[in-house]
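The data blocks that follow each hold one structure.
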Structure P
Amino acid sequence: LLEYGAAGLAVASTDVGQCRRVLDEGRLGRLVPSKSPELLGKAIAELLADNNTRRRFADDFRQSVAQTYSVESVVKQLANIYSTLLVRS
């Protein structure tokens, strides 16, 4: 999913693993229950038919991925973790 977000693409995904967190509870893309191919197909068709929703999801998801998963952001998160661990020891 992160690659799609970084590429500025809207996504429809099943609600498995970390998809709910990555898609911010469905605010950054369509989430459907797992093992529901009909609902996944419907979500994809809706995205294809609705340019405004597709663009909004794509733009918001791209921005979220850039902010949350950029090299700078991940380095900062790791530095915070290491700082916390050093304080504890």
Structure Q
Amino acid sequence: MQLGVYTTPHESGVEIHAILEGSVAEQAGLEAGDIILEAAGESLARPADLTGLVRQQRPGTLLPLFIRRDGDEREVLARFPPRST
């Protein structure tokens, strides 16, 4: 599974620098500049932490992401598509 983001470390988590068009991240409403603080309830210290959690996702599941955007914190749900038949 892939979220479809390009990220770098941030003091509070992982900062999104770019989002792939049509990706899970775009459909979840994530934007460049968002800071992902937590994924699935786990704090993120580096991009590899996020990558590891995303890789554990199964098709058709949701991944809760706690983000900071423009000083406001909120939760968004990344919905991974079901496996194609």
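Coordinate-derived values only; no laboratory data. Only a predicted model underlies this, so the values are computations on that prediction, with no experimental measurement involved. Cβ atoms are built from the backbone, for glycine too; each structure is taken alone.
Starting from the value 2.2: which structure in P, Q was distance in nm of label points 7 Å out along Cα→Cβ at positions 7 and 63 calculated from?
Of the options listed, only P reproduces it.
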Discussion item. If helix-only ellipticity at 222 nm (-39500 (n - 2.57) for each DSSP H run of 4 or more, over all residues; to 500) computes to -4000, which of P, Q did it come from?
Written reply: Q
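By the measure Cα Rg over 2.2 N^0.38 Å, tell me the structure among P, Q with the highest figure.
Comparing P, Q by Cα Rg over 2.2 N^0.38 Å, the maximum is at P.
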Discussion item. Say we calculate relative contact order in percent (Cα under 8 Å, 6 or more apart) for every structure; which of P, Q gives the highest result?
Written reply: P
Item to complete: Consider the structures P, Q: one of them gives 13.1 for mean count of other Cβ atoms within 10 Å over residues 31-38 as calculated from the coordinates. Say which.
Response: P
